[in-house]
Every structure is written in structure tokens, then in C-alpha cells.
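Next up: some structures, all given as C-alpha cells.
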Structure I
Amino acid sequence: MANFENLAQSVISGREGQVKEQVQALVDSGASPLAIISEGLIAGMNIVGASFKKGDMFVPEVLRSAKAMSAGIEMVKPLIADKDMPSLGTVVIGAVQGDLHDIGKNLVTMMLEGGGFKVIDLGIDISSEKFIVAVKEHNAKIVAMAALLTTTMPAMKETIDLLAKEGLRDKVKVIIGGAPITEDFANQIGADGYAPDAAVAVDLCKEWVA
């Protein structure tokens with residue numbers, strides 16, 4: 001019989017096929033779907049996050065692990081009512097208007113999901129208005145914005161200003177990231193935090209909801 005440690009290990013190794021087989025075996029053996037997610041899939045991803053932070057794992061490996069974890073979660077999701085899915089809160093994430101880069105954003109999305117957040121990934125080239133609509137619709141606790149171009153950085157401030165105008169600014173935390181972003185810039189535009197990488201982003205979001 002497959003066990004949770006083996007499943008976690010397959011996530012760490014980024015073996016998607018193996019993850020699917022083990023998830024199916026656990027489901028067939030009557031294991032709790034929530035336990036499969038928390039003790040198997042997410043437990044594995046937490047180790048990946050820690051290894052990434054220490055520099056023992058690199059982006060391609062983390063993406064492979066995250067993809068394997070997501071495949072497992074997709075299999076188990078239909079067995080769980082939405083209200084039972086454990087969640088630390090909802091994060092709305094997107095690359096800001098004019099920015100078409102998504103590798104970093106995708107990595108943060110997967111790591112946040114692995115960390116226990118519900119993530120609404122809006123995609124790339126997202127206007128301030130779209131961020132606001134998503135925050136209202138999903139009752140998000142955190143807005144995460146990514147920019148890889150210096151030319152798109154001002155769009156982050158526009159979104160923060162619009163959150164304030166809509167009376168939402170004190171209800172959500174704003175985290176920003178991307179190659180040209182700095183702590184100073186985050187402070188200048190009134191963001192709550194800055195993450196140089198995906199592991200820091202997850203830690204920061206967890207601190208905020210703790």
C-alpha cells in the first residue's frame with residue numbers, strides 16, 4: 001500500500017506519473033482526500049520550498065515538483081467539497097499591465113498553492129481594474145503583483161492607488177516581486193512587502209495570515 005511519505009518523496013523528485021499512481025492507490029485504499037493533500041502532496045512541496053530557499057534546489061526542479069503536486073491535487077479535488085479544502089486564505093496574483101512574463105509568477109503561484117493558499121492566477125498583462133474585480137469577487141486577503149520590465153513597474157502603484165480608492169486597501173496585503181523590483185520601490189509605492197523569490201513570497205504571505 002502506498003503511503004504519504006512515498007507520495008511526498010515523489011513530489012520532491014518531481015515524478016508526475018508516479019504521483020498520479022500513488023494518489024490513485026491512496027484513494028483506492030480509502031485514505032482521506034484531505035490527508036492525501038496535506039500529509040502527502042503539500043508535505044512534499046514544503047520540503048521543496050525549504051530546499052529552494054537554501055539553494056539546494058533550482059527553479060526547473062521546483063517547477064517540476066510543483067507540477068507533480070498540482071497533478072495530484074487535481075485528482076483529489078473532485079472528492080472534496082470546496083468548503084472543506086483547507087486554505088490559509090485567497091491570494092490574487094498576476095503580472096501587471098504591459099508585462100507578459102510569467103515564469104516567476106507561475107512559480108510563486110505553485111509554491112503558494114503548496115503552502116496552503118487558494119490562488120487566483122489572473123495571468124499576464126493585468127490591468128488595475130482586473131485586480132480590483134478579482135479581489136472583490138474572491139474576497140482575497142493578499143494581492144501579489146509581478147513585473148519584469150522597469151516600464152511596467154508604475155502599474156503596481158496604480159493598482160495600489162485604486163485599491164485605496166475602492167476602500168479595499170486596509171482589507172488586503174500587497175506583495176510585489178520581479179527582477180527590477182526592490183525593497184525601496186515597494187516602500188515608495190506603499191506595498192506591504194517585497195519578495196526577491198518565490199520562497200520568500202510564501203513565507204511573507206504565511207506571516208500575514210498567521
Structure II
Amino acid sequence: MLAADFSKGLENFDLNISFTLGHEIMALTGPSGSGKTTLLNCIAGIVQPDQGEISLNGRIFYTEGKRPLKIQKRKVGYLFQDYALFPHFTAEQNIFYSMQGKRDSPMLKELIHILGIEEILAKYPHQISGGEKQRVALARALVAKPDILLLDEPFSALDDDTRDRCHHQLLRIHDRWQIPVIFVTHRKSDAEKLAHRSLRIERGQMAEQ
């Protein structure tokens with residue numbers, strides 16, 4: 001279970017967060033600049049809160065007055081909004097970048113099959129579509145066997161058909177992995193289709209929907 005109870009000062013307001021999340025999918029909605037990505041970054045360890053506490057399955061990520069847990073030790077899978085693929089790496093090399101252990105593991109083969117990316121592993125990011133980039137980035141986020149998955153507007157650049165396929169793949173992966181998932185979206189339909197819960201954030205203040 002993820003437990004987040006913290007505050008972080010932003011340029012024009014304070015972000016105040018307090019929620020718990022089990023093995024569910026939660027959507028973060030709200031206007032641009034309201035603090036949604038900062039929330040993800042605090043969980044991942046890219047940004048540190050000013051006060052409060054963040055923990056996952058009893059492991060303390062951050063608590064006020066103590067050194068925060070390093071990013072590498074948090075076991076967080078993060079899919080960035082622009083996917084952040086290395087342009088000079090093939091899709092396969094991008095996936096392997098964050099992987100530890102055998103590259104022919106059954107788990108990796110299953111993940112590649114679920115995402116349907118077998119035929120693009122030898123291609124470079126500029127040779128594949130937006131939906132394919134999204135699936136490669138998702139595979140890279142999952143191969144390290146994370147305890148939580150964070151997705152920052154993962155469907156924003158996709159056409160309707162590709163978005164539907166990616167929705168299906170995310171639900172299939174969640175059903176298989178049973179880990180907490182938090183995704184940011186501006187589309188009400190994404191939240192309604194995928195999320196067990198929705199959390200709306202406006203100017204740093206949250207309201208469960």
C-alpha cells in the first residue's frame with residue numbers, strides 16, 4: 001500500500017496531499033500546473049516534499065527530518081510524458097537499460113508479448129509510432145519489477161484506436177502484476193475507463209471523486 005501525506009511549496013501555491021492507495025489504478029485529474037506531475041515526482045524521489053511522509057508497503061520513501069530513500073532503491077516504474085527514450089538506442093536497448101538479471105527471462109518475454117512489441121525491438125525511436133514508443137517506455141518501466149507504476153499523461157499523444165489498445169494493455173498488465181498504478185490525464189474518458197479511483201487536484205488542493 002502507498003501512503004502519501006505531505007506538502008510541497010510550489011511557485012504560486014502549496015501542494016497538499018493525503019491519501020492511501022492499495023493495488024488499484026488511480027487517475028489524477030485537474031488543470032495544467034495544479035501539481036499533478038509534482039505529486040508523481042515526489043513519490044519517485046525526483047523532487048522531495050517540504051514536510052510529511054511517503055511510504056510504500058511499509059518502506060519509508062520520505063519522512064520529515066531524515067534522509068530520503070534514493071531513487072534507485074524505491075522500485076518505482078515511471079513513464080514520463082514524453083516517454084524519454086534514448087534516441088541512439090534501439091527499442092530493445094532502451095528496455096534493457098534499466099533491467100537487472102537475465103535478458104531472456106520468462107517475465108521479460110511475457111511483457112514483450114503482452115505489449116505486442118516483438119517486431120519493433122530492433123528499431124530506433126525515430127522509426128516507430130507514438131503508440132509504439134509508449135509501449136516501449138512502458139516495458140522499460142516494468143522490467144525492473146516495480147512495486148508501483150507512475151504514468152504522466154501516457155495517452156495524450158495517441159489517436160483513438162491506439163489509445164484504446166494501450167488502455168487494454170494497461171488493464172491486462174495491472175491484472176497480471178497487481179501493483180498500485182497512478183496516471184495523470186486530462187481526459188475524463190481515460191479516468192472513467194481505467195481508474196478505480198480519481199483524485200482531482202486544483203492549485204495544490206486535492207478532492208477525491
Structure III
Amino acid sequence: MNLDFERIIPSIPYILEGIPTTLQVVVVAAIIGFVLGIVLSILKISKIKPLNWLADFYTSIFRGTPLVLQLMLIYFGSPQMLGIQIEAYEAAFLAFGLNSAAYISEIIRGGILAVDKGQREAALALGVSESSMMLNIILPQAIKNILPALMNELISLTKESAVVTIIGLADIMRRAYIVGGQTFKFFEPILVAGLIYYVMIMILTLFGKLLERRMRRSD
């Protein structure tokens with residue numbers, strides 16, 4: 001197969017230095033996506049139709065177009081549309097966060113609708129306000145039920161973060177490309193990058209399973 005990992009081994013620490021960049025994008029985007037996703041899910045189940053339409057329109061835009069397109073529009077289109085250059089990190093946070101919110105909102109909406117309606121009726125009968133009921137009763141149960149789906153979204157977000165290489169962020173994949181250009185061996189560093197992503201995903205998967213078990217024991 002003509003593989004030569006000996007030339008790549010000295011560069012592995014350099015590729016590993018891209019992990020913090022990848023994690024930073026994933027964590028910030030996940031927070032943005034989760035918070036905005038909750039807001040969108042509430043709008044989707046609102047009795048006010050224009051709010052339903054607004055949330056559905058948002059979701060259709062971000063689910064109906066490629067993530068890489070959204071990232072490029074925000075980063076490369078900002079000078080022309082806004083007259084300013086959005087920094088690469090900020091563009092990544094926005095693109096991934098806004099995109100993730102569209103998917104998370106559907107997950108949370110499904111979780112909210114799956115909660116027994118009797119609890120909602122009981123809370124209203126006891127005089128609990130709509131906002132308090134949603135925050136303290138409905139959402140905690142919904143999130144517990146949809147935890148596996150949320151972990152899947154986080155895993156997808158971690159893998160998709162590799163596209164930030166197109167805007168120059170020195171993540172894992174970008175560094176693998178650079179090593180490939182320096183050594184004229186592209187397959188080996190990309191394989192190393194793939195192994196790093198695989199280990200990260202396995203750690204996330206294990207964490208998700210442990211969290212899910214702990215939440216089940218707390219029932």
C-alpha cells in the first residue's frame with residue numbers, strides 16, 4: 001500500500017494541537033444550539049400561529065441547506081452584506097450554533113409533546129404559571145427522554161466541525177492537510193485525523209451512556 005507513517009509520526013503532536021480548536025467550536029455551538037433550540041421548540045408548540053410559522057421557517061432554512069454553505073455565507077459573505085469581516089471563530093460559532101438549533105428544536109419539541117398531558121393539566125389546576133410549568137416540570141422530563149437524541153446531535157456536530165477547515169481555522173483536519181502538504185503524504189495524516197475523531201466520538205458515546213444510566217437511576 002506504500003504507507004509511510006515514519007514521516008508522519010513527528011507531526012502527530014502538531015495535529016493533536018487542533019483538538020482544542022475543534023472542542024471550542026463544538027462546545028460553544030452546542031450551547032448556542034441548545035439555548036436557541038429550546039426557544040424555537042417553545043415557539044413551535046405555541047398557540048400563536050405566526051410564532052409557529054416563524055420557527056418552522058427558521059428550521060426549514062437551516063435544515064434545507066448544507067452546513068458548509070451556511071458557514072461560507074456567514075464568513076465570506078459578511079464583508080459584502082454587512083460591511084465587516086466576521087472572524088473565523090465567530091463565523092464557526094454562528095454557523096454551527098444556528099444550524100444545530102434547527103435540529104435540536106425538533107428533538108426538544110418531540111420530547112415536550114411526549115410528556116403526559118395529565119401533568120400539564122395538574123400543574124395548571126394547582127395554579128402553576130405556564131412559564132414555571134414549562135421550566136420546572138415539562139422541560140426537565142422532556143430532556144431526560146430525549147438525552148440519546150441530544151447526544152447523537154452532539155456527536156454529529158463534532159464530526160461536522162471538520163468543515164471549519166475551509167475558513168482557515170487550525171482544527172484537526174486543517175492541520176492534517178498542512179502536514180500532508182509538507183510531507184507529500186496525504187493519506188497517512190488524514191488517517192491519523194480520522195483516528196483522533198474516532199477516539200473523541202467514542203469518549204462522547206461513553207459519556208452519553210453513563211449520563212443516561214445516571215438519569216435513569218434518579219427516576
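In this comparison of I, II, III, the computed figure -16000 for helix-only ellipticity at 222 nm (-39500 (n - 2.57) for each DSSP H run of 4 or more, over all residues; to 500) is attributed to I.
With Rg/Rh (Cα atoms, Kirkwood Rh), for residues 98-193 alone computed over the structures I, II, III, the top value is the one for III, the highest of the group. Starting from the value 39, 23, 11: which structure in I, II, III was semi-axes √(5λ) of the Cα gyration tensor in Å calculated from? Going through each structure in turn, the value belongs to III.
No lab work stands behind these numbers, since they all come straight from the coordinates. In this text, all values refer to a predicted model and were calculated from it rather than measured experimentally.
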